[in-house]
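All of the numbers you see were taken from the coordinates with simple rules; none came from a lab. Computed from a predicted model, the values in this text were never measured in an experiment. Cβ atoms are built from the backbone, for glycine too; each structure is taken alone.
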Structure 1
Amino acid sequence: MIKDTYRTLFQKYEVTASDRKSYEAIIAAATSFDEVEQIINQFMGDYVSKMNKHLTTMIQDILNTAISTEMLNSEVRNAENVFVFSSSVYERTLKANYAIVADMVAGKCVDLIHGKPKVQKMLTDNLISQFNTRIEGAMANTRADVLNYIRKLQREMILKNRQLMQMASQGMFEGAIETEKILFEKNLLKKFPQLEKMLKEGKVLKSRSWVDDKGVERFRTYTLEEYTEMSVSETLKNVDRDAVEYSAKYMNEPVVEFYLRDHRHVEDPNEACAHIMNKKLWGMSLLATSESAARVLGIWSIDKARAEHSLEIARHCRHSIRRCSDEVLNKINKLLNISGLTDQINEV
């Protein structure tokens, strides 16, 4: 039966004071974002990956028990309660740990681009809010899935055990009954292909559903490692882009430079990135910080780039943005001012 130790399983994974000091020391000494990434990778190894392994094991234990044993109603409720409580502790612990690292990373990124202190709080709040929304949605869907499977499997077990009891009462051989039970357990997973994937591949997190072009509701499943790599690591590794955007908007800078940050090869280059790079002003590829500036300059805005899946590590984007020099900003502002005067004359 499920061990009560799962009730406190994730409480030991809170970031320790010594690790926090170690992270802060590395962050303080960092002179580039590549060095900041060391903290993100270390955090994933120290805390996230270890928590993921325990949660995956917990889910597998619960479901394997439900597949192989007919539990009393009280035992089913206990298994469900243990899972709900423990996965909630996992979620809370991951959120708290993320908030600590996000604040460190945000602060250093703002410092590296010479941004204002107020931008750090804005950036940290945005990172934490985005992450909390993502992990809450994924965990809510996962809990619903697991609880649903526990109940389904137990109903199947009860029905099958009643059949086996009838076979025994009718004088069937014990060997035949045992063979029947083994075949039932073996074939049970075939009735629930998503459950089989969950057990064999650890695909435990379920995305929010969407409706495809044919009107069919669809969703994706992820391993915990895949999902947290996407929602923790990649989000934090995008923070240099967010820091530049927040700082530029805070300082009313109309454009930022779009440049190749990572020179590693990708199999399928991002088409949106290629489009942005092909448009040059003063020999640079630019993105506007507002839609109005984008229209005047004939370029994409940062929001448009994201809508087209640029500025996303997961979408094979190797690019980032950086603030422009005063010289470039002065030229852009002159163009925007001239455009504003022209618009006023036309309106008159």
Structure 2
Amino acid sequence: MPEEKNKIDKLKKAYLYISRNPSVLEEKVGEIKSFIEDKINTETDYKVFRPDSENTDGELENYISTPSLFSSRKIAVIRNIEKFNAKFQKTIAKTINGQDIVFILTASSEKINKALLDALKQEGSIKKLRPPAGKDMLKWLENKASVDGIVFTDEAKSLLIENVNLDQNLLKNEYSKLYDYISSEDKKIIEGKAVRHLVPRVYSMKIFDLVDYLGGRDKNGSIAALEEILSEDSNLLGLITLIHRMFKSMLYIKTGDGTTGVTAFLEKNINMPPYFIGKLVNKYIKFSRNYSNEEIVKIFDLLNDYDIKFRIDPSENKNLAKRMIAQITDIKSKEF
């Protein structure tokens, strides 16, 4: 046990993990919790703070000031630190420079209070995490299947990785579903048919069609594609992200950064081969001629508004999607 405690004692005062991919951050927090859960009392000395919770400032100060009776150090996990107010971030900075508590921070960007960043650079660690590439996920799948004594056909492997859209956590969840299915079968071989039946796509292919129709200002095509998506009861997760990515790419093209700027943006946000990025760039250059800068800015405001609404009441997502697409297709500026 003393050796386990030493591992906690050797941790730095704070760790900041940055990634635009929520799944990557979720994976990292999970790894850390697995590492510490048998070394401290997680009921009293491990607490997660989120930006949407109430009385966060007071809760943090209370947690920090309460001494631990069971563990050598307390752990505070702060999700999306960039979304907390300056006071909250400064409290963490002050604590890093003072009391001995370990902060695990996650963020989607480096837009963080300067005092906190300075404290992290002096006493902690800052690491940018990249989403897994397709080949990394394939390697994980093959190794896991080998250990579990099952076999995926090449078609099944490709379909599974494609369907989870390079999401490592989702890959693990869907793998567990397939493992449970094959465990009762005599032949431990998973074929493409099983993947098609058991693993839904994160994005319906019609969602990509819908985004393209919006890019082409095709109102009728957009509405028809949305109706098909809703009739399939497709997962609407990520629809706003895909639309936002397209319009942000258009803005890069229209504001002087041109091909270089939009290529760098897409390479940073999409883990795909160069030829795929090139095809997207060419498509977005064509789409950018259909919208004015003013219209794109208006669409950003709409997307931000609906992003909040989608999160508040997921049960209303279908109605919200209809209203959102209707507003985007009706957007107008003085230039058009």
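Here are the numbers for this structure:
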| read-out | value |
| --- | --- |
| Read-out distance in nm of label points 7 Å out along Cα→Cβ at positions 158 and 238, computed value 1.9, structure in 1, 2 | 2 |
| Winner on mean count of other Cβ atoms within 10 Å over residues 70-77 once structures 1, 2 are ranked, highest first | 2 |
| Origin of the derived value 5.4 (distance in nm of label points 7 Å out along Cα→Cβ at positions 190 and 246; candidates 1, 2) | 1 |
| With mean count of other Cβ atoms within 10 Å over residues 214-221 derived as 10.4, matching label from 1, 2 | 1 |
| For 0.15 (FRET efficiency 1/(1 + (r/R0)^6) of positions 86 and 294 (r between Cβ atoms, R0 = 35 Å, to 0.05), calculated) the corresponding structure among 1, 2 | 1 |
| With helix-only ellipticity at 222 nm (-39500 (n - 2.57) for each DSSP H run of 4 or more, over all residues; to 500) derived as -19000, matching label from 1, 2 | 2 |
| Which of 1, 2 leads on distance in nm of label points 7 Å out along Cα→Cβ at positions 254 and 326, largest value | 2 |
| Value 24.5, calculated as mean projected area of the Cα convex hull in nm², assigned to which of 1, 2 | 1 |
| Among 1, 2, structure where distance in nm of label points 7 Å out along Cα→Cβ at positions 78 and 318 as derived comes to 5.6 | 1 |
| When distance in nm of label points 7 Å out along Cα→Cβ at positions 230 and 262 is computed for each of 1, 2, the largest belongs to | 2 |
